[in-house]
1. The value 15 for relative contact order in percent (Cα under 8 Å, 6 or more apart) was derived from one model only; which of 1, 2 is it?
2. Of structures 1, 2, which gives 0.90 when FRET efficiency 1/(1 + (r/R0)^6) of positions 3 and 171 (r between Cβ atoms, R0 = 41 Å, to 0.05) is computed from the coordinates?
3. Here helix-only ellipticity at 222 nm (-39500 (n - 2.57) for each DSSP H run of 4 or more, over all residues; to 500) has been calculated and equals -9000, so which of 1, 2 was it run on?
4. If you work out distance in nm of label points 7 Å out along Cα→Cβ at positions 83 and 107 for 1, 2, which one comes out largest?
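Computed from the coordinates by the stated procedures, all read-outs in this text should not be read as laboratory data. All values reported here derive from a predicted model rather than from experimental measurement. Cβ atoms are built from the backbone, for glycine too; each structure is taken alone.
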Structure 1
Amino acid sequence: MTVEEALIARIKKPKFTEWHRHFVAHPEQIPDLVDLALGSKKPPLPAHASWILIHIAKTDWTLLRSYEHAFIDHFLQSTNQSILRNLLVSLLEFPLRDYRESDFLDSLITHVKNEENKVALRVYSLYKLTEFVQRYPEIKVEIDAVIELIQEHPMSPAMKVGIRNFETMCQKMLGKLNV
């Protein structure tokens, strides 16, 4: 059975995301899963494949290390909010690298600004931005300006919590830099 066939068979089963353990035990099948997540198959296959990638990344992100550039490239070009969110949550497990750094930074800020984006994509973009703030503390001013604009409009509770968490994470990181 191919990874695609197995994915289709497992999608509606309970504890779907626990299937990530199979890929941790059989990393040679990860390329097929990544191809499904980043490929052009009909929805919802790419979103479900990318959802499994989150759980692999949380278990052992190094299993996905060789796909980091592909994840960032796809993040920069995709318009599918579910895949964007899933790739970003996976990338949260990776240390920040220099690859397409400026494009990635700009894209994260754009996603945070865009009120039409799903709140999860906006919040996870803020969380990844904390790593940029740690590397480049001077960009915090720009991100704060974006947050001020967001706060001028009604926000969901999840967005409020995301902003609060962003501020807390930045304070902790910047506090360590100033010690």
Structure 2
Amino acid sequence: MILKETVRELPLDWVNLNSYRDSTAYRKEIYLIEQNNVINDLIYLFYSLFGNLKNSLSIYNKSWWDFCLDTWDFNKDTYNYDLEGKSTETQEYLKLLKESQIEINYSGCCICENWDRFLQVVLGCIINHRAPYSPIFFDMENKFFFYFHHTGSIGFYYKEENTVVQQILLKANKYYKVEN
């Protein structure tokens, strides 16, 4: 499903992980126009904008196992990764990590081998408020990153408007609602 990369830290030094808006980059918010099935619509948005680049994308998460809220016991400030007592979305996500042999406490970059399943599981967590944030999807060579938002949009950040970024923005402006 996903494989760990040797890179642990996000290799884009211009990204501010504490506040994406403070990154030294250009930003666009790309919204779905219609939201019939937000998860499937966001998967389609992913493929329409990034499908031809999916083999060059990496995914960064500062804490893969702590992605879903119901793994955390707020009162005890402890984490529990057993499937019992978790939402369906969280169970599917934890199964994905186990199948991928991502060890507990892993923080860093991964590559995806099955985008359909990965996106279905991760977007299920985001859209259904099981996860408070999205992993960062990035392309090192073309100097951009994006993340999914529970409202049915993606935040798209890019260092420079190169040819690849121009093509992404052209498609986004044609088929989606784009705002600064």
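1. Numbers: 1: 15; 2: 36.
Going label by label, the one that fits is 1.
2. On the way: 1: 0.45; 2: 0.90.
Here the read-out was taken from 2.
3. On the way: 1: -21500; 2: -9000.
The structure behind it is 2.
4. Working: 1: 1.1; 2: 2.9.
Biggest value here belongs to 2.
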